[in-house]
Each structure stands twice: as C-alpha cells, then as structure tokens.
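Listed after this line are the structures, all set down as structure tokens.
Taken together, the values in this text are just the output of simple stated rules run on the coordinates, not laboratory data. Remember, it's a predicted structure, so these values are computed and weren't measured experimentally. Cβ atoms are built from the backbone, for glycine too; each structure is taken alone.
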Structure I
Amino acid sequence: MQDTSKYRILVVDDEMANRRLAQVQVGLLGYACDTASDGGEALQAVQKQRYSLILMDLDMPKMDGLTATRAIRTWESTLDQSQRVPIIAFSAYVHDIDMHDCLEAGMDDGMMKPPEGEEFAEKLRYWVARSRSV
C-alpha cells in the first residue's frame, strides 16, 4: 500500500462546495490537500508550494483551467526540475471535454467530479506514483 502522507494535492475549482468535497475526499485517502478558487490562484500556489498532483477545473472565471495549465507549464520550464507536476482536468462534464485541447495545454488526464469511489482513488494513486513527493 502506498504511503499517501508524503503527497500534496492542489484542487482548483471556482465552486466552494466542489473544492470542499474534493478536499474531504482527497483527505480521506490520506493525502495533504490545498485548494485554489481559480487558475491565477493555482499558479501562485505552485510557485510557493511543491505539489504532487493538481486537479484542475476547466471552466472558471478570471483564469480558466487550460490557461492556468499553460501558465504553470511555462513557469515550470524556467526551473531546473526533473519532473513536472501532473495536472488532471477535473470537470462535471469530462465526457464533453476535448482531451486534445487538455493535452495540448499540458494536462495529463481527465476525470469526472464529484470525486468518489475506487476509480477516483486509483487515478490519484496512479498519478502521484509518477510524481515527486513533497
């Protein structure tokens, strides 16, 4: 079994209820979790804290998820890092997501919200295992 306590996940969503639910679900799996309410806050967060995974909503005011992902990837490219943080499109409409646009922006995967069940846990385990610990 994976020791989840060494991983920190950032949940980015403009809806407070969605952030809180995701934060609770991530916490129940043993991961540390921070939240941001838009892409600009997410960019600021990753510049201050190392994350093992980001769950990124796509449709947000101020800075949407695709724009935020591009900004994070640009910022990461200026650093001397061997690994980039995995970013997962996190949407209630993941079946309608154009994964081509998500991948082109620098995202790694997509998943439905609300987060629940073994599929959610498996996806987090998969991506944090390919990430750096915090």
Structure II
Amino acid sequence: MAETMQFDLVCPERHLASTQASAVQIPGADGDLTAMPGHSPLITTLRPGLLRVDAADGTQEYVVTGGFAEIGESVSVLAENAVPRAELTRETMAELIEAAKHTYEVAKAEEQDPGLVDDAAKLLSDMVALGDHIGLN
C-alpha cells in the first residue's frame, strides 16, 4: 500500500493545494473523517470546519464553508469557500459569518421551505462555532 496519496483543494476563486498527503481530515456533513491511502471510495458533502492535510512538509489547515470531497486513490475537495488557516483574520471570519447570517435572513424572509431555513440556520450556527473554535470570534 502506498504511504501517500494525491490531495487537491480547489474553490471557485483559486486552486489552493496540490500535494502528496499521508492523511486528510475532512469536516464531513455526517461527521468528521480521516482519509488515508487505501481508503474506500467515498463522496461526502462538507460542513463548515477545519480541513487538515498531513504532508511531508508539515500539516496545513484550511477553513472550508461547504462543498464536496471525493475520496478514492486520491482526495479531491471542491469547496464553496476555502481559506488557508494562516491567512484567516478576525475580519475575514466576521465576513464569513455575516454571509451565513444574510443567507439565513433571506431564507427566513422569503418563507422558503422549512428545510432550507433550517439548513441556513445550521450554516450560521456552524460558522459561529468554527470562529469560536479557532479563536476568531
């Protein structure tokens, strides 16, 4: 079995990472998971959280707000929004939380399907919890 696997992280604005990784910790919508070489094929949606990549040059962390991860012989993450943890500031975190708050308010005001309103509320709650977890709230 191989000791590393290809890892790629992209979001609409840019291609953030492409490296050989020994493990990738993913904030999945149904729970956190760690992908390692030889992992069973899987596609999962992401929830807001920290994505950690263990590579030969150290561990890199990225804040993701949602998207998808495909695990197979490699790991590909397509994030709605992703920011390297080292680049995240209080202002950037506040903007992410404000965007989630706006999404919730719009869903609630438009009296959309209750499931969509619940999803927007969960996104807002996850973003606030993430900011608290990383100390940027």
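Structure above, values below:
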{"quantity": "Relative contact order in percent (Cα under 8 Å, 6 or more apart) - highest-scoring structure of I, II", "calculated": "I"}
{"quantity": "Test item: FRET efficiency 1/(1 + (r/R0)^6) of positions 65 and 113 (r between Cβ atoms, R0 = 25 Å, to 0.05) calculated as 1.00, pick one of I, II", "calculated": "I"}
{"quantity": "Read-out helix-only ellipticity at 222 nm (-39500 (n - 2.57) for each DSSP H run of 4 or more, over all residues; to 500), computed value -12500, structure in I, II", "calculated": "I"}
{"quantity": "Read-out P(r) over Cα pairs in 5 Å bins from 0, in percent, computed value 2, 11, 23, 26, 22, 11, 3, 0, structure in I, II", "calculated": "I"}
